[in-house]
Structure 1
Amino acid sequence: MEAALGLVDVATLAELKGVTRSWRALAQRVLCSRQCRRDGQPVPTRLDEITDLDVEQLIEAGRPGDAAVAGRMLPGLARLRGYGYVVDVAAVRAADLQCGMRNWRRPSLLHGAAKEALHSCIAGEGEPPLRLTIAAVACAGSGVVCGIPGIPVQQLREDSVTELNLSDGGLHVPAAMLVASLLPVTSVLKNCNLLQNRFDVELAKKLAKIGMEKGIMLSGMTRDQTEANFSRQNLQSADAILIASDLQLMAVVTALYLGSNNIGDEGAVAIAEALKVNAVLTFLRLDDNKIGDDGAKAIAEALKVNAVVTKLWLSSNNIGPEGAMAIAEALKVNAVLTSLDLAGNPFSFGIGDDGAKAIAEALKANAVLTKLYLWNNDLGDAGKTAVRDAVKDRSGFELLLNPCCRK
């Protein structure tokens, strides 16, 4: 049992301490062992006896958030050790780490006087590694860091924040890494808007995973929202990943508008994964988003299992024949989609005759679709004829092959 608890995060161990006396003793023993493993030194038996924390061990074990929990749980903590450096915890707590303004071009955690103040608390040769400075701030930082409005480090560590808006905050990867270290500490935070920042897809995936595990909304949406409009907000792939995470927590949203953004294939893949589990969304707009064949294939796979989406807009993207063929295969088994906009982008080649023929073949098996838009797709006579023939006997079917007329 003790070996198994060695794999559990600090926050869970702290909760186990309050279950029963035996659990408290076991959890405390594991906590003490994990938080203070120093060669040649006896392991403390009480948390208030711990003065030194090996953050390198926590980071390399994939638990950087444990440093923030330690900052809250260890009243006698004096030093953080790791990577050849020693951090003075009291000095970090007293340091002014507030950056006066956002810095769009310099992707570091802190700048100017704030960076100098933090480094003055760290003993060792050269500039300390980013992961150590993030752990130091998460563990002992006070006030607000990383610009305006900034990240309320101390409040997050003390679990006193229920809602936080960091959208359009200019947060680069380092600042987002700090947020990722603090979110696991919280239990009352339910909404943390992180859209329109400057971190990458991989970090967005990490944040999304934490959000799902903790039940934290990351895009500014609320669980009781029935319609969400993110059109024309210059959202990127990372933003779509956060939105997709929230979709899996929402039980009443029926319409999501993401048109005219830049989510690309990676963003489309994330939304597609959410569609596989979301059971309420009926209208999805992904038009004009630089989505190519890979994104279309992911959406097609989602359509094979999704039983609620009735209207899907994918126009003005970069979907080619392969993407269209994948969607055609989905149409053969999908029994709910009634309206599909696959109109192309005038600056790309579109689905072409091969894509149109595949969709025409799918329409022979699909009797549910009633609206299909395919203009701007570089269709020749063969492609147009195939689609027209597939729906010619369907009363009321709306087929748009040209932007100016229905035919």
Structure 2
Amino acid sequence: MKLKKRKLVVILVIAAVIIAAAGIFAYNLFNRKVSSPVLNNANRNEKWTADLKFVKNELPKKHKNLFFSKSKVEFDRDMDSLINKVDKYNDMQIKWELTKIISSINDSHTSVVMQSKSAYPVSFFQFEDGIYLINSSLAYKDFWGKKLVAVNGYSIEQLHSKLDPIISKDNKAILKNQFCSLLRFPGVLKFAGIAKNDDTVFTFEGSSNTSVTVKSLNKEEFDKTKFLSDDPKYINNIPLSKQNPDKNYWFKYIEKSSTIYVKYNSCSNMKNYSFSSFTKDVFKTLDSKKAKMLVIDLRDNGGGNSKMFDSFLDEIKKRSNINKKGNLFVIIGRKTFSSAILNTMDLKNSTNALLIGEPTGGKPNHFGEVKVIHLSNTNVDIQYSSKYFKTTSKDTDSIYPDVNITLKASSYFNGKDDFLNYILDKQSIK
């Protein structure tokens, strides 16, 4: 949901809800890569055939457990079918079919890496009654708070039918987030047959539906563009939880309800403010203010280093006045993923926190520790899971909150946060 001035990253990894947390994000291979043999003298068909066979043979060996959902028979059948059609398909069609095969594995950390050298300066979110524009460049400010009904003439239902098959997913929650994220990338829309060029027509609901052609921006253009999220007037009209989107973590003391509100957006240290220093500041304020409640908001956290949170967790356990039902709350949502899932499970299992919000995009027991297969002859990357993280004996598809709350567009665009307001309202009637 962030569209602050920042680097426009040219690589989009469909599977990771890190997208959801960061909008556009840096994808780092971390040197965890194996490559297919290079064929210098082969023709186009031979190169594709060799690379696809490499995927068929190597991905089952590299992935922690590739056939946990889709059988080996099904996977081999699909790969063989694609290999046999190399001479009939163009490059885009081959990559499209490969993406669908990998997505059908149903591991949100395993996917074909999608390329997009530009992005639309708009951001969408799915509320209870539909998808709305929640941020944009100033050029499209008149559409803030408007409900999206079509893209290039395709209805939302038609868009789902085109995009859902290429989204690697563990559950329905991640699908909500990924779908909205993908609408921002012309490379993906062209790949899915939704767009023919980089400019796209977005249609919004109204007394008479209004359409606008949105031009995509490359990295340099993106960095120079002013967004609504740069405008103080806009910031004052959005919920507290959506402020400071470029900070990995921040907190605020809410005096009226004697609450420390902690927004934890990424399990990564900030450049000039370490998480350990942040932790000290949070609990110093909590103690000096004699705060009655602590709220930890993980709804937009797509992961990072889960161990970073250990010291914060220890500080909670030291305080019996906070570590009890009705005083400690954790907010979760569709963007809560990967290491943030591990942090959520730690809070769930070792404290008395009440979970508020909506089901998480990540599973409590999930694959992760991403590595990459690079197809040298066709320049395609496939990310895959090399580890499995087990946090509970119950193998559910999501972490479900103790109190499930539906997000309403009418609340958001009036500066209200349905999740946080539930907690603060509960405190006010004690």
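What follows draws every value from the coordinates through simple rules; no lab data is involved. A quick note: this is a predicted structure, and the numbers were derived from the prediction, not measured. Cβ atoms are built from the backbone, for glycine too; each structure is taken alone.
Data table
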item: Structures 1, 2, by percent of Cα pairs over 31 Å apart: label with the highest value; result: 1
item: Per relative contact order in percent (Cα under 8 Å, 6 or more apart), the highest-valued of structures 1, 2; result: 2
item: Which entry (1, 2) yields the derived value 19.9 for mean count of other Cβ atoms within 10 Å over residues 167-174; result: 1
item: Identity of the structure behind -9000 (criterion: helix-only ellipticity at 222 nm (-39500 (n - 2.57) for each DSSP H run of 4 or more, over all residues; to 500), calculated), options 1, 2; result: 2
item: Test item: distance in nm of label points 7 Å out along Cα→Cβ at positions 143 and 359 calculated as 3.0, pick one of 1, 2; result: 2
item: Computed 58, 39, 35 for Cα extents along the principal axes in Å, for residues 111-350 alone - originating structure among 1, 2; result: 2
